[in-house]
Structure formats: structure tokens, C-alpha cells
Structure P
Amino acid sequence: MPRRLKGAFLDFATLGPGVDTAPLDELADVAYYEQTRPEQIRERLDGAAVAIVNKARIDAGLIAASDALELIVLAATGSDNVDVKAAAARGIAVANIRDYCTAAVVQHVFALVLGLTRKLKEYQAAIYAGAWQDSTTFALFDYPIRELTGKRLGIVGYGTLGKGVAELGRCLGMEVLVSARFGANADALPAGRRHFDEVLESADVLSLHCPLTAATRGLIGADELKRMKREALLINTARGALIDSEALVAALRDGLIGGAGIDVMETEPPRGDEPLLAPDIPNLILTPHIAWTARESRQRALDQVAENVRDFLAGGKLRRLV
């Protein structure tokens, strides 16, 4: 009979309500903490063989102090909140989860795109203001609507999510332009890729799916926004710091681009001084980092955490980072 491990899920609330923990509970005795403050982590990991975290930080000091720790499972793909090198040095396994929310994110991207191109917010407000009721025609024409068919969809970051967005874009009749990695040599681009500058300037919809690195921080700033088409849409479901918020607000107010759909901020939850929070910014749809949060995606995340624990107990290396 496989041994049962003692575990601690330090920030279970980050998976949201309604997630079934049965797959994990079959394998380990897990203490579920909604949130854990940094000063509480050491105590809560005391005696735990498995640490499960989404955003909570496990640094080298915590790893050194957690004598029983054998496995760290990230309930996310990114691992910047865990000192992976320190874990490897101690012989502690680290695993993450992958591709658990692709369908949800892809659908959210196009919810933002369609909301902007179909002017859903504006027409809803017009109805409540009585414009339709007072109209002399059966339809309103106050806000121009655009079709996506024949438009160019620029993808920056062509991993699983970028490919999913591209696939759905093609289904809607869009021409897909895939950017090479930022800073790539224009004379040696991979087949099917285009230089970032060409994608930036040609896209009717530009959707960001690249990781946040030193090279991509501030990828879209004032200069880039000026070079985009005047009716282009900018969609970000990746990382907030890819875009200069102040520059984007200025571009929207000045009509330099057609609109933006933003699901992520540099600081989350955002502070009150975040420029994008101003309520009067035109042609902007904000959502609170919910692209990934479909019930199915969140359950898939927990299921993958359980799969990683099960595989570890069997001596495997499923989704292992170390």
C-alpha cells in the first residue's frame, strides 16, 4: 500500500470555490489554508512532506528549515515564487501544472475581442439610457461594429495559449501573424514567424501570450502604441507588466488605437493609483484576472496537482522542474 504523505496547501483560496479535493485527499493528509502570511509558512510546513503553493513564496531559508519536505507542487505553471535551485540542492522535488486553462483563456481572449468590436458595453448603456426605446428605426447605429473575418490577428508568444488563440482566430476567418521572439534576428526568423515590428504594425488585433522577462517587460509602450493601426485592438491575458499602463491610457484617450482588453495588472490586486482603473477611459474592457478561472480549469489544476503527488509516490517525474 502506498505511503500517505502529510501535506500543506498554503494558499488554497487561489483556486476559488467549488473545487473537489477528493483526488488529492486520496493520496495525502493535506491541511488546506485559505491564505498564508509569510511569517506563517515555516510553522505550517513543519512536518509536511508536501508543500502545495500557487503564489505563496518558498525561499531558500524556508526550504532549509523544512526538514520533512520532499516535494513542492506548484498549483500554477510559473515557478518564480519557489527557490528551485535551493530545492534541488536539498534533493527536494519540484513539479508544476501545465495547459490546464487553455480553453478558458482562449475563449476569454475572444470575449474581450468581441466585446470591443461589437461595442457591447456601449450598446448596453444606450439601452438603459432609453436610446433604443426612443429610436425611429428598429436598430441602433450609434457605435460602428466591425467583423473579424479578413482581419489580421497578431500573436506574441506562440506556446499552447498562443496557438489556441491562433486556431480560433482562423476559425473566425482571421489571418494569423505569429511574432518571432522579441529581439530575434530579422534575417534568421523561424519558418512561419514574422518580425515583432511587422506584427505590431500590421495586426488588427494584437494578443499577448509571452512570459514576462527582462526583455519583454514594457514590451508595449508609447512608441509601440503609436506604430499600431489606429483601429487596432490590444489584448493582454498574459502578464500586466508587458504593457506600460500610463502609455496605454494615453493612447486610448487620444484615439491612437481602437481599444484594449486587459485581464492582468502589474500589481494584483491593483492599487488605487493604477492608471487603468480610471472609470472614464474609452474603448477599454477590464477583467480581474479571470481568463483562466472557468470551473473546469480550476478543477483541472487541482487534478494535476494530485497527479503530480501520485506520480512522485510511484517514483516518477511527472511535470518535474527538478
Structure Q
Amino acid sequence: MMVLAGVSTAEIQRHSAKIVLEDGVPLPEAPQITPGLTQWRLPACSILTVFGNGTVQYEVDLAARPEDPLTVDVCPIHIRLEGYRTTDATLRQDAVVVLKRLGVGQGSSISMTALKAPAQARKAYENGVAAMLRKKWDLAQTEFERAVAVYPEYAPAWSDLGEVLTSQSKPQEARAAWERALDADPKYLRPYQQLAKLALDEGRNEDALRVADRGVDLRPVEFPGIYYYDAVANYNLKNLDVAEKLARRAIALDFPREIPLAESLLGSVLAAKGDRQGAIEHLRRYLELSPKATDAADVEQLAEKLERGDPGSE
């Protein structure tokens, strides 16, 4: 019998799983994958190969983990890939791990239009995503425009085109792109968030409320940002009860804690409603999550006023 490092081959199990990107484009490069440790501080598995299509081959040394003999294919890992969220995941035989793009509360959403995109449009879209991740805005814009020229119903390409246009300080063109994305696929969630944020940035609270409400009506669970922007619009329009409900929903869905501003917003809502202790709790939580935020000093000042019970702090 062939022996590897003093361990019989029966104790070393080889498996494969797959890592994919949420936007359906190929991996631009091999991600950095770090295996977790067993309770004896030994590597729980070994990564052998990461292929260009995202397939990962890995080995599990059963001798290093006798405490868990039944889960012979389990490999806890930490994944890093530029432009995407750092992810803790678990590989299992034939499992698929989805990496999500960086961005405040972007969430994940699949548009059926992407599944129907012809090869030429899909290739242009992939090139656009690669350029966007490298912040080559002109090239990204060219590629996304090529994708939608070939396939005008390509909702994700319109959505990302809007992001690129925003990065080039072209908000009106961005709005038009996001509206085209919703026209192409009204169930595609990301443009609702993008349009709501733009409307708020421009002081158009009613428009933000209208588009965010449409997104919330779809009951998204991976887009806490939609609830947050809807809450902001309602707060600005003095709809405090609705704003509180939406802010709490955003916080509940924001497992990665990517929208700490939802805590600050909820604190402001509760302060306006006269709930001093609730306001202090959420303002302090915001400061814990974002101690270096540009508005940290203002939030600290408000929290201190509430703690002192100063008149006018609510």
C-alpha cells in the first residue's frame, strides 16, 4: 500500500467543490484560500488546485481530525479575491460557494436576462466587470455599452454601466441606465437600490421613496440597502414609524454589518420619537462599528446630549 507522510491513503480523502462569482463572470484570478484549523490547531484540509473555471480540488487528512469522522469531505476555508467580499465558507463535495462583489449592502441577485445573454454580449460584460474592478472606468463603460448594444435586455450590464457612469460623475446618464435595467427586468433588485440612493443624494426624497418602496415590495432578503434607503426617505419625510420599521429590517438583514449607517439612522429616528435609551443604544452601536466615520464626532455629540438629557436633544 502506498503511504503518504506516514498516513495510509485510506485516511486521505480527495474532493472537489466550486467557487463562482455572483455576476456569473469567470474568476479573474485564483482566489487566496486559507484552510481553517482543527481543534488541535492543525490544518483541517489542504487546497491542491484551483482551476480557471473555479473548481477547487482539496484533500482532507482524516488522521488530523478524528473528532469529526463522519464529515470526511468538510473543509472550512477563508477566501480573499480582489473586488469581492472576503468570505468564510465550507467546502464539501460538489458544493458551490458564491463570492459577492464589494459594495455597501449590494446583496446578490440573478437576473433571468443574464441567463439568456448571447455569447458576444456575455463576453463584453465579463470584460466590463474585469475593467470595473480595476477602476478602468472608460474601458468598463465601453464594454458594458457593447454588451447592451448586442443585447438591449441585459439588465446586469445596464446596472453596472450605471455604476461606472456614477464613478465618472455622470448621474443623469447613470439614472437612465438603471431605469433601463428595471425596464429589462423589474424583478432584478440591484437597480432599485441604485436609483433610491441617487435620488437621496440629489435630495429627491419622494422619488427615492417611490423606487425603494417598489424594491421593498419584492421582499428582498439579500438587499438590506433597499430597506435602509427607504427608511432614510421616510425619515426625511417625517414618516417616523415607517422609518423605524424599515431601519430595523435593514439591520436584521445586514449580517455582514456593511451598513452601519442603519444603526445611526435608527438612533436618530428613536431620538425624534422620544425613545432616549433606544436612541443612545443604536448611536453607540454605530460608533462601535464605524469609529472613524466622517460623522462620528456629530453622532458622539448627539449621544452625549441624550445621555445628559439636554433639552432639544430629541
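Rule-based calculations on the coordinates, nothing more; no lab input. In this text, all values refer to a predicted model and were calculated from it rather than measured experimentally. Cβ atoms are built from the backbone, for glycine too; each structure is taken alone.
Output the label of whichever structure in P, Q has the greatest value of mean count of other Cβ atoms within 10 Å over residues 93-100.
Details: P: 19.5; Q: 15.8.
Largest calculated value belongs to P.
Compute FRET efficiency 1/(1 + (r/R0)^6) of positions 133 and 157 (r between Cβ atoms, R0 = 30 Å, to 0.05) for each of P, Q and report the one that scores greatest.
Values: P: 0.10; Q: 1.00.
Evaluating FRET efficiency 1/(1 + (r/R0)^6) of positions 133 and 157 (r between Cβ atoms, R0 = 30 Å, to 0.05) on every structure, the highest lands on Q.
To which of P, Q does the computed value -15000 (helix-only ellipticity at 222 nm (-39500 (n - 2.57) for each DSSP H run of 4 or more, over all residues; to 500)) belong?
On the way: P: -9000; Q: -15000.
Derived from the structure labelled Q.
Could you figure out which one of P, Q the value 10 for relative contact order in percent (Cα under 8 Å, 6 or more apart) was computed from? Can you show the working numbers first?
Numbers: P: 18; Q: 10.
It traces back to Q.
Where does the value 4.6 come from, among P, Q, when distance in nm of label points 7 Å out along Cα→Cβ at positions 61 and 181 is the thing being computed?
Values: P: 3.5; Q: 4.6.
Of the structures listed, the value fits Q.
Looking at structures P, Q, which one was Rg/Rh (Cα atoms, Kirkwood Rh) calculated from, given that it came out as 1.06?
Values: P: 1.04; Q: 1.06.
Source structure for this number: Q.
A value of 12.1 was computed for mean count of other Cβ atoms within 10 Å over residues 125-132; which of P, Q is the source structure?
Answer by label: P.
Suppose volume of the Cα convex hull per residue in Å³, for residues 173-300 alone works out to 105; of P, Q, which structure was it derived from?
Values: P: 140; Q: 105.
The correct label is Q.
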